[in-house]
Structure P
Amino acid sequence: MKTTPKESQEVSEARDLVEYFNSRIKEVQGQLQRLHDAHRQAQKELSEALVKADEHLPKATLWTSSRFNFPKKLGKVVILRQTPKGQLVCRLAGSSNKVEMRFRPPKHEWDDKFYSTEKRNLRSWNKYLLDVPKEYTKAARKQNT
């Protein structure tokens, strides 16, 4: 008959230390989860506040297309201002970052798209605006004539 030897004091202390750290890790993970939940809620409230703050600004629809794909709607943008040359300075509606995009006015009377001023190559996507308010289109045409 085999008997298991009694644990030494060092092994017992080390095992207790491991159990203590395991319980501390579980406590901290619980706190971290609560912080993640609070952070997510704060981000949601910020997004709602930004959308509400952008309600008074004029909007347009941002589209993208490439040489081999169909056009795809990316979302709404808010028009921040129009430059003296007729370019529209925009950012994504409800966005918390301050990244601005510029779109040049259409060259032809029949064209209603404002095209992105970003440099592009053969494979890149082409971004453009549709549903631009008429006053911006008229102002851009006046400045380009």
Structure Q
Amino acid sequence: MLLVESMLSLSILTVLGLVLLKLSINILHPRQWGLQQSLTDAYLTYERAYAERVPFETLTTTNSPWPLFPTVSTSTVEIGQLPGGTPVSGTLIRTRTADSNNLPADGGTGTATTNPTAMKTWKIQSILTYRVGTRTYTKARATLRNQ
């Protein structure tokens, strides 16, 4: 009889342990999602800062990190690492678009009347696509540069 009671007690403790494990995993899952959101926001903040500090001469050349739309630059990047060293990666897409009021030499359709100061305006876009579980998410940042 002692053996039966011991087996019953161990079975109940095992079931209780499994239930508590499942509950702790359910609590940690949203934290992982929040952590990945923080990582992607931080990476896109870096992208925006990079877009703002690139010299205008580099930005408008054919070797620019942001090619002229409809051409895009696509690369796989490591966004960061989760606790335990698990890398989080995503796909970064970059492109730039000239403002329509730019002069024709600068990619627009403006004239000396509509743009008397010959101002150059470019919209720089960085789009990050990443996966959390089975879902795919996309975040984008755009920066306007003027000269």
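No value in this document is a laboratory result; all are computed from the given coordinates. Keep in mind the model is a prediction, meaning the values are calculated, not measured. Cβ atoms are built from the backbone, for glycine too; each structure is taken alone.
Below are the figures for this structure:
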item: With FRET efficiency 1/(1 + (r/R0)^6) of positions 37 and 125 (r between Cβ atoms, R0 = 25 Å, to 0.05) derived as 0.80, matching label from P, Q; result: Q
item: Source structure (of P, Q) for Cα extents along the principal axes in Å, computed value 100, 24, 22; result: Q
item: Which entry (P, Q) yields the derived value 4, 19, 26, 25, 17, 7, 1, 0 for P(r) over Cα pairs in 5 Å bins from 0, in percent, for residues 77-132 alone; result: P
item: Highest-scoring label, criterion being distance in nm of label points 7 Å out along Cα→Cβ at positions 69 and 85, among P, Q; result: Q
